[in-house]
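What follows is a set of structures for review.
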Structure 1
Amino acid sequence: MRTLNSLKNIIGNFANILLLNLLRFVSRIIFVKILDEVYLGVNGLLSNVLGILALAELGIGTAISYSLYKPLAENDTEECKKLMKFYRLAYRIIALVVLVLGLVLLPFLPWFIKDTSGIENLNIIYLIFLANMVISYLFSYKRTLITADQKNYKITPFLLLSNIIMTVGQIVILLIFKDYIMYLLVQTVCIVLENILVNRYITKSYPYLKEINTAGALKKNDLKEIKTNIKALMFHKVGNYVLTATDNIVISKFIGIVTVGIYSNYVMIHSAVSSFIYVFVSNVTSSFGNLIAEGDKEKRFKVFTEMDFITFCLYGVSALCLLFTFNPFIEFVFGSKFVLPFIVVLLIMINYYLVGVNQTPIIVQSAAGVYKYDKYVPLIEAALNLALSIILVQFMGLLGILLGTLISYLLPLIIKPFVVFKHVLYKDIKLYYKSFCKQLFTLVCAGGLVYFILSFIHVSTFIQIIINFIISLVIPTLFIIVVYRKSEEFNSAKGRIVYLFNKIKKRA
C-alpha cells in the first residue's frame, strides 16, 4: 500500500511538474525576448532575499508533518485536530512576522543590488513578492495533513489547473502589455484562487478539520517533542538557506544583477530536472516514516540502499547530460551572451549532483525525526559558505562563489549519512562511504569518456545539442549497468520497478 500510494503521488506530481516546467520554459523565453534582461536578475534575487524571511517558519511544517504520521496511521482524529489547530495558529503568527520583517527590510533593498539603474518600481515589485509569500503562509497549513497522509496526488489537479492559468496568463500579459508588474500580479491572483480551492477540498476530505476550533490543547510531552524538533530544524533551515539562497545575493552585490539573470537560466533548467527526480525520492518520506514505525531494521536498510542507488542513477546521469548539453542549449534558445564558461557549468553540476545524492539521507532523517544530532552542522556550513563565497568572489568571480558553495557542502555530505546510519539504520557508516566513492568513481570515468568523444564532434548548434544529449545519456547508463549489474541494490531496484509496472498493467 505504501508503494502504491507513493506511485500515485509520483504520477500526479510528475504530470504537474512536466506541464508546469514546459510552460515556465516557454514563459522564460518570452520573458527574455520582451523584457530587459535586468528583470530576469531581479526575479531571481528577490526570491532569494525573501528567502531570509522564510526562516521565520523555523521548520514547524516539517515537525508537524512528522508528528502527524502516527495519529494518521492510527486514525486518531482528535490528535490530528489538536496538531492542526496548533499548526494553524503557528502559521498565522509566522505570516504576521514575515509581513512585518518584510516591510522593515524594504528600505535596505538597494543594498543587495550593485547597480539599481534600469530597474523601475523596485519597491512595488518587492511588495508583490512579499504579498505572495504572506498569502501562502496564511492558506497553506492544511496541505501538511494531506501530504503526511500520502494523498498529495488528490490535490494535483488543482495545482495543475492553477499553474496552467498562471503561466498562460503571464505569457499573455508579456505579449500584450510587456509589463513586469502585471506579470507578477497574475501570480498573486492565482495563488489566492489555488489556495481557496485546495483548502476547500482538503476540508471536505477530512471533515474533522471543521472542528479544530473546539479541539483541545496538545499534551505537554507532545508539545515538548515538537518544540525540540523545531529547535533542531531551526538550525537546519538557516543553514540550508545560506547554502542555497545566498549565491544570487552575493552575485548581485559583488558582480551585478545581469549575471544573476544569466546564472538563473542554468538554475531554472537544472531545478526543473531535479524537481522530476525529487518527485520520486520525496514521495517516499511518508512511506519511510511508516516503515520506521514497524521496527524492521533490516527492511529499513534494504529500502534505504534501493533509494540511494536510484537517486545516484537519476542524479548522476542527469548531471552528465546537463553538463554536456547546457551550453549549446542555452546558446540556441537564449543567445550566446547568456552562455557561461564550461568550468563554471562544471561546478554548477558538481553542486547539483552532491545536493541530489544527499537527498536520501536527508529524507530518511526527516522521516525518522532525528534532527537534533546534527543541528549545529548547518550553521557551520552556512558560515563557511558565506565567508568563502565573499572571499573567493573577489579573486575568481562567479567561479569563486560556486567553489565556496562546493567546499561548504562537503560537511553535510559527511555528517548526515553518519547520523542516519547511527540513529536510524544502525549500520556501519563505512558501508555508505564505500558505496558513495564507487558511485562517484563510476560517474567520473563515464564523464571522462563522454568528454573525450565529444571533443572530436563539432557540428551546428542544434545538432550538437542532440548528439551531446544522446552520448551523455547512453554512455553513463551503460557504465552503471556494467558496474552494478550483479549488485543487490541494482537487482532490488529493478525488481521494485518491475513490480510497479505490473501493478499499473493490472489496474489499466
Structure 2
Amino acid sequence: MTTSYDHFNLIFRGGTVYDGTGDEPFNADIGITGDRISALGDLSTATANDEIDASGMAVSPGFIDVHSHDDFHVLSSPDVEHNTLQGVTTLVVGNCGFGAAPYESAAGRLGELFKLPPGVTPWDGYAGYLATIDQVKPSLNVAALIGHNTLRLDAMGDSQEVPPSIDQVTHMAGWVAEGMDAGAVGFSTGLVYEPGRFSTTDEIAAVATVSGGYRGVYASHIRNEGEGLLKAVQEAIIVGEMSGCSVQISHHKASGSDNWGAIERTLEIIEAARERGLHVSVDQYPYTSGSTRLAAVLQNGAFSDGSGGFGLVKAEDVLIATAPGYPSHEGRSLESFIKEWDLPPEDAAQKILDEAGDDVYVVLFMMDEGDVRRVMAHPTTMIGTDGIPVGSKPHPRAWGTYPRILGHYVRDESVITLPDAIHKMSGMPADKFQLAGRGFVKEGAFADLVMFDPSTVIDTATYEDPKTPPVGMPHVIVNGVPVVRDGVHTHARAGRALRLGLE
C-alpha cells in the first residue's frame, strides 16, 4: 500500500505483519498518527517522532481477551500488568454472569477482593461504569458484558431459590436495556454459580432477548461442564435461538476424566447450530486446569457424586489460590488439609471457607490435553484468559495465556498456525463482539499492536510462581501509545471504554 503521509508519531519498521484476518503475513512498515494506523507499506523515506525496529519480528493486532474478570481490577490496578505484558490491549469483562452494575449488587458479590480505589465513586448502571473507565483510563481498552447473576441479586435479593416474578424479570430486562443503550456488547450467565444456577432456560432467554434486539452476544458459563455437558451446550444454543443473540460458550471444556472426549460431540452440536444460521462460537484458555471459587465447587457436589457443573474432582487435584487472611494456605493442595485435619474432602473444604470466607479461589486440574487441543484447533474457538489475578498463587493463565499459545502450541507443537492463532486472538473476537476499528492491522484501524519474536516468545508463569511476565514480547501499543516498551510497562494510561459498534 502507498500513502501520502511523510511524518508519523511512531513507525514500526521492517516487521512481518499478521493482520488479524488469518491470511498469510506480509512485510511492511506501519505508520501511526494519533490513535490510528495511518499507513501500511514501504515507509523508508518517512520520518517519525519515534521508531521501533521490527526486523525479524512479528507485528500483530493487540490481543482481545474475550473472557476477563477484571471489571474492578482495571480501576484498582489500572496498569493491568498481567494482561498488558502478554499483549492484551482490550478486555471483555462481565463474564460468567458477574457484571459491574448495578454497583451495590456487583460489589457485594465480589467482596473485599475488588474494592474501588480512592477518588473513584460508585456508579449506578453500565453508563456509569463505562464513564468510570474513561475517567480512570486504564492501560488497555475495556468492553463490558451485562451479568445475569448481578441483575438477579438486584431484582430478587435473598429470595433466589424460587422463580422470579414477572415484575422481577422485567426489572432484570430493564437493566439489560440500560446496559445495551450505554454500549455494552452483550449479556452473560454463570449457570454453575449462585444465584444463576436457580434460573430456568425461559428466564434466561426472556432477559437475553433485550440483548438480542441490539444484536448483542449471549456469553455463558454453561450449566454443566461434566456429565451434563451436551445438554448444557444445547441449552446455550436454545437461549440464542429464543433471544436472537449470537452465542459464546465460555472456556469450553469437558471437566472430569469420565467426561473426557465429549468435546467431539459438543463441537458437532455447535457446527450443526451454525449450519442452521446461529452464530455460535467458544473461547478457551490453554491449560488442563481451571480456577473458580471453592464455594461453587462444593455447591456443585464435585467432591461427592460429580453430577454438578464441575464433574468429579479429586482433592489432590485442587490447589488453594487465594485465601484472604490465610496466606499460608495459598499454594497448598486440598489433600494436604485433609491429612492435617483428618477430615473428608467436603468437610475440609468447608473448614477452609469457614476460616477464610467465600472469597477463596482454587485451581482445579480437571481437563484432558487432547480435548484442549481439539478445542483450540476448531475454527469457532477464540482465546480468553479467564484470569483471576488475586492471591499469591493465582492460576498462571492470568499472566501466560497468549505467549503460551504462541510459543508452546503454535511454534513447538504445531496445533494451530501462527496466522490462525493471531486471528483467534484479534480479528475474530473484534468481529464477534462488534468492536469497531479493532482487531486488524489496516489503514484507519486503531493502533492497538503487539510486537513479538515468534522464535522465542513463551510464557514463564507456573503454578508455583504464577505472576511472571512472558519473554519474547517486547512492545505493546494501545491507541497509538506504547504501554509496554522493551518488555517494561511504561505506566501509560492509553485505554478507553469501548461501546457496541462505535469507533
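No value in this document is a laboratory result; all are computed from the given coordinates. Just so it is clear, the model here is predicted, and its values are computed rather than measured. Cβ atoms are built from the backbone, for glycine too; each structure is taken alone.
A value of 2.8 for distance in nm of label points 7 Å out along Cα→Cβ at positions 190 and 374, calculated from one of 1, 2, originates in structure 2.
Tell me which of 1, 2 gives -28000 when you compute helix-only ellipticity at 222 nm (-39500 (n - 2.57) for each DSSP H run of 4 or more, over all residues; to 500). Value -28000 for helix-only ellipticity at 222 nm (-39500 (n - 2.57) for each DSSP H run of 4 or more, over all residues; to 500) corresponds to 1 out of 1, 2.
Between structures 1, 2, the calculation of distance in nm of label points 7 Å out along Cα→Cβ at positions 14 and 350 yields its largest number for 2. When Rg and Dmax of the Cα atoms in Å is calculated, the result is 21.9, 75; to which of the structures 1, 2 does this value belong? Comparing all candidates, it corresponds to 2. Upon calculation of Cα extents along the principal axes in Å, for residues 302-445 alone from the atomic coordinates, which of the structures 1, 2 produces 62, 31, 28? Comparing all candidates, it corresponds to 2. When FRET efficiency 1/(1 + (r/R0)^6) of positions 54 and 494 (r between Cβ atoms, R0 = 30 Å, to 0.05) is computed for each of 1, 2, the one that comes out at 0.15 is 1.
Structures 1, 2 were compared on mean projected area of the Cα convex hull in nm², for residues 182-261 alone, and the highest value belongs to 1. Matching task: 0.05 is the computed value of FRET efficiency 1/(1 + (r/R0)^6) of positions 30 and 166 (r between Cβ atoms, R0 = 30 Å, to 0.05). Pick the structure from 1, 2. Only structure 2 yields this read-out.
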